[in-house]
Structure I
Amino acid sequence: MHKDPDGSLVPAGFDVIILNHVSKQLDCPIEWRNQPWNRSIYELEHGQLDVLAPASYNPKRAQFAWYSKPFRAERMRIVVRKESQHQWPLTSLEAMLKQNYRISFHLGTWYGAEFEKVAKNPNFQGLLYSGTNNQKRLKMLLRERVDGVLGEVVSLLQDAEKMGISDKLAVIDYPVHDNEVHFIFSKKNIPEHFVHSFNNVLKTYKNSSDYPILNYTLHE
């Protein structure tokens, strides 16, 4: 989302571009909502929301949601202050936390099995800070209230660019978690044949030169 001059929120980003294109080809208008992830999952399950993205595969979620074919890769990385990027150990999350690095994570996001393991370790819980807003978490980083911000790297870098702080940040070269993500559709509202049609259009779009290419690097 970004704000227009009149203050209204406008959907923006790679996922929005992709969904807008596919929906237009299917002659299916979209009404956008800006709301918390957990609320969106609840509404999708109960038929109050039709489609949501990005979502990694989850067997429990698949009981109430149809999954599209994967439309992009999701890469979980740690963004740090540029001057500290070469100080971080690149062997494991445990090694980072043993050196008392404080890491902010997004509440409710799946970061993979390695993160789940360290998050359950009582020795590290005082070093992990939960939040739900990327820009607030990046501000905490610049104010040195945390040492790293863990999240989906494209989303973090887009927010950093909007804030005008890209030159102050770096992405450390440690793959916390890589995962394919999907659009998910409410089984209460959306018939399975629609998802098949959606996948066919998505496949054609992915194979075209117009498909958005994600940039995982900071502008120097």
Structure II
Amino acid sequence: MSEDGYEIVGITDISSKKRFVRLSDNGKSFALYNQEIRKFALEEGVRITPEQYADILRILEDRARNRALHIVTRRDITERQLADKLTDGKYPENIINITIQFMKEHGFVNDARYASNYVWCKADTRSRRQMEAYLYSKGIAQTVIDSACDEYYAANGNAQNDLIRKLIEKRCHDTSAMTYGEKSKTIAYLARKGFDYDNIQYVMNELTH
């Protein structure tokens, strides 16, 4: 921050009770309730002093932490999901980073735990690739995803083949009578779900011979 603070370049309504204060350094912008904006006498074109900004950050840090705690009491989420929620709440980047670090240090968010719980819960209905894609979409690092999957399949070595077998038998009750066309369609169906072709072929041969 410069010695004379940040210039307010805009103030816009978020709701009837809250407004977004956009600063000259946009990464420092924030949202406050109307009464807080009046308390700090914030107006477009004026500058926020370093002392004012420090006071505002203290308010936002407490508010972001309480918001984060409320979110994680409802369901387990990843670091990226929590950061997205706080971004939606118009918290500045530094407050989001501080809040995420606090939540990690106290075990309220843990991507490794999230990934492991998800894999152990879903592995009997989804392929490894489906689970990997889902976890990656939630912002979890690939190394963390690999570790969670490797741990599960080390303890449940035949899980993917068992699931393939279950899905084939669900599509065709008499697998020994499957036609070439039915086999091809089933193999394509399983491949689209992310199962390894060699595993599909192994189970298919086992069921149809």
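Read-outs: derived from the displayed coordinates by stated rules, not from any lab. Fair warning: this is a prediction, and the values are worked out from it, not measured in the lab. Cβ atoms are built from the backbone, for glycine too; each structure is taken alone.
See the values below:
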quantity: Value 26, calculated as percent of Cα pairs over 31 Å apart, assigned to which of I, II; calculated: I
quantity: When relative contact order in percent (Cα under 8 Å, 6 or more apart) is computed for each of I, II, the largest belongs to; calculated: I
quantity: Distance in nm of label points 7 Å out along Cα→Cβ at positions 66 and 162 derived as 4.7 - corresponding label from I, II; calculated: II
quantity: Read-out mean count of other Cβ atoms within 10 Å over residues 146-153, computed value 23.1, structure in I, II; calculated: I
quantity: Of the structures I, II, the one that 0.20 was derived from, the read-out being FRET efficiency 1/(1 + (r/R0)^6) of positions 50 and 138 (r between Cβ atoms, R0 = 30 Å, to 0.05); calculated: II
quantity: At a computed 2.0 (distance in nm of label points 7 Å out along Cα→Cβ at positions 82 and 122), which of I, II; calculated: II
quantity: Among I, II, which structure scores highest (criterion: distance in nm of label points 7 Å out along Cα→Cβ at positions 26 and 58); calculated: II
quantity: Origin of the value 1.5, where distance in nm of label points 7 Å out along Cα→Cβ at positions 42 and 98 was derived from one of I, II; calculated: II
quantity: For helix-only ellipticity at 222 nm (-39500 (n - 2.57) for each DSSP H run of 4 or more, over all residues; to 500) computed as -9000, the structure of I, II it came from; calculated: I
